[in-house]
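I've put the structures underneath this note.
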Structure P
Amino acid sequence: MKQVLVIYYSQTGQLYDILNNITKTVVGDQVNISYLKITPKKSFDFPWESKKFYDVFPESFLQIPSELQPIPPEILNKKYDLVILGYQVWYLTPSIPINSFLKSEAAKKLLKDTPVITVVACRNMWIQAQEKTKKLLAAVNANLVGHIALVDRHINHISVITIEYWMVSGKKDRYKGVFPKPGVSDKDIRTAEKFGGPIQEALLNNDFKNLQQKLLELDAVRVNPFLVMTDERGNIVFSKWANHLIKKGSPGNPERTKWIGIFKYYLLFAVWVITPIVFIVFLLTYLPMYQKRNKEKRYYSSVLLKDN
């Protein structure tokens, strides 16, 4: 009997639904699946209060771990044949609960020398978050064998509006009755079960060598070259902001709160003014950078980790 552990953190339930649909076609007479929900000691409420939504930025981007509830010994002390790790993206970075888990002693025990498939559900920019996840997995000697990225497929500016509405209202419906529903589409969530077949085959054969290619043939990952560029630039700017804000004290500190307010307005400026400029630069450099963009698409679609 093959043992599979699904590790995840989901506020809205969207990621859980995706993982559940994937595993529907993995589980069987020869495969047993267990679930581990990562639970922070200090919870992150959903829907978010607007202030708290922005105030998690410094700790999130700087990957500062928070305390987690202990993992049950019946899970911690078992050896798994495969781990499926589901995560959200917070500020171009794996969410604080998942980041905290991956930096824990429990992760070292559960993931060492174990095949891992990552599943990300987010707005649209996941590239650098996945690179950070790859490094965290490498640090605990996990073996990344597959990656699935399901995203909001609407244009960037539309998804910015709808995702914030969802996060602060808790409602995954059509904002003002006009905008599309936020998040991963119902169709993509429902059809995520298609990924279970090749995962089960690799698991039963104990051969994950070609798994990512088979997942890519099922549209598991789409790499948008413009968003690769935007993600890279965003990480550079976010690094400066996060290091500045973390020096202003802990969450709730008046000085920090003032600067978080300024950061919020910067984000609006970046989305509505800077991003279109970046897009123009992207278009102007598209042909000269064509080979580089294709190379990036191949790399970011893979489970490889660059040597830095």
Structure Q
Amino acid sequence: MTSSSSAAPRSYADRCPGVLRPWLADDGAIVRVRVPGGSVRTTVLAVLVDLAERWGDGTVLLTSRANLQLRGLPATDGCVPAEVVDAIEALGLLPSWTHERVRNVVASPLTGRHGGLADLRPVVRSLDAALLADPALAALPGRFLFVLDDGRGDVADRPLDLGLVAVDDGHAQLRAGTDVWGPVVPLDEAADAVVALARAFLARRGEGASAWWHVDELQRNGRPLLAPWPREAPHADAPPPPYGPLVQDDGRSALHVAVPDGLLTHDTFRPLRDTGARTLVVTPWRSVLAVDLEEPA
């Protein structure tokens, strides 16, 4: 993300792909499926792998924003086949045709399960619901990113537009852009506070193809959205969890599985399916966590 001090106004609109607006590459269309917080049912991801095998190049790419991408798809008049769209929608991965590209929410992958100061899963759900509920927020750029760190510091240093970092089990400090820290708010008010900042960004980003894509591009960066506060969030800087088994805080197990090149195929998906996990968490490190395992991993 580039600050307004060095960025020139663009003359083209954001073309970040979605399901309904794919990117047309030389080898076929690319669609990106948003998965807020990275959480996805194992059965759902299995169907996406099948779709990639049937319609695309046979792979599902795990992105650095913990989303899912299919490529090599056929396209007619800029659209992928209706059967692909219908299948993705039937999986619950396309809850809004107007807001599909704005659901870019990265959260600490193990939040609420292993370590961290707070469980941010309810905040992820509330933020996603609030984004979908506001018609105006469909205008957010497809590259606009929300980052929620549960206090361990595993995603706090990622480039972001808006977000928060937990300071204890019931509060988090707001963020606007890379460098601006705001007030500490109760976690049950955090999603609404972040959405209010998103509305404020839209009011200031300009209009047309030259409108800004990121908070850091605003004049004075995030300061038009948040009066700067001292950073109260912990200065933790946690690395990704090690690959292999983990013991969750509730006594159940999780398994962190490497995905070579971030590409899921039938073969690379098999070890995840074989864990018996009902829920998988895609990480921003392009790996996958099989979580809530009743048996030791």
Structure R
Amino acid sequence: MRIFVTGATGFIGMPLVKELIGAGHQVVGLCRSDDRAAALAAAGAEVLHGSLDDIDSLKAGAAQADGVIHLAFKHDFSNFAANCEHDRRVVLALGSVLKGSDRPLIVTSGTGLANTAPGEPATEDNATLGADIIPRGASEEAAAAVAAEGVNVSVMRLPQVHDPVRQGLISYAITIFREKGACAYIGEGYNRWPAAHVLDVARLYRLAIEKAEPNAKYHAVAEEGVALRDIAQTLGARLNLPVKSITPEEAQSFFGWLAMFAGRDSPASSEQTRKQLGWQPTGPGLIADLEQLQVA
């Protein structure tokens, strides 16, 4: 397949490009900077210069592809709601090009969108919360909209994707911990975040695009839930910082924008995904990668 990848030079994007090329696919990667374009070309991909703000470049990439994997997202969480609405427009634009064909589109979302009972792990067939409750819901709402127009679209929901360098939202927490001089969790810290190693996630995207199943929902989850207390304690040892519990009332002043996530219990299952795609994660766990965290 000739596959167009947005976010091709990103944390998940580069491993995904290599995974796809290694499996015999051609890759066209969206890229806005010359230095990253060189790395993308060195990996064996074709470079399409453009950005998420250049809708024409997105449509051009989709038009020349047998399938599209949409990974890119503006990770400025101080402007989170607006960026989620921008992602809605991107998905609609990609879908408009693929309408009337069976060419697959994979839209990226998050496991935290699932509407579950407290303490229950999110499953692939859970109803999801709308953008009026969690802004990231805009991506799945857009996926549903293009599916209604006949686009072969599926959704990949991500947990905390990690290696020893980056760990999803935890990377932002590390910056906060360093600024505050302590690693904190809220209350007893038993709330959980699901996780998966980046190479396992890249392989799952490949399996999903090859399957090309319309309206599928996948969870890229290797570990159903890692307690925030364990994350904070591991980071405290690695960063040589004290570890403390803070109250829910203190969370906003300590975590800032991250407070909306830091207290949530969001375990997630990937049982259905594993059965549907034969996916078996093999990478290191989150705590193992945090123990190898590259400390500047």
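Every number here is computed from the coordinates shown, using simple stated rules; none is lab data. It should be emphasised that the depicted structure is a prediction, and the values quoted were computed from it without experimental measurement.
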With semi-axes √(5λ) of the Cα gyration tensor in Å computed for every candidate in P, Q, R, 32, 21, 18 is reproduced by structure R
Which of P, Q, R yields 62 [percent of Cα pairs over 15 Å apart, for residues 139-202 alone, calculated] | P
If helix-only ellipticity at 222 nm (-39500 (n - 2.57) for each DSSP H run of 4 or more, over all residues; to 500) is computed to be -6500, which of P, Q, R is the source?
-> Q
Tell me which of P, Q, R gives -0.53, -0.67, -1.02, -1.09 when you compute log10 I(q)/I(0) by the Debye sum over Cα atoms at q = 0.13, 0.15, 0.20, 0.21 Å⁻¹, for residues 155-266 alone.
-> R
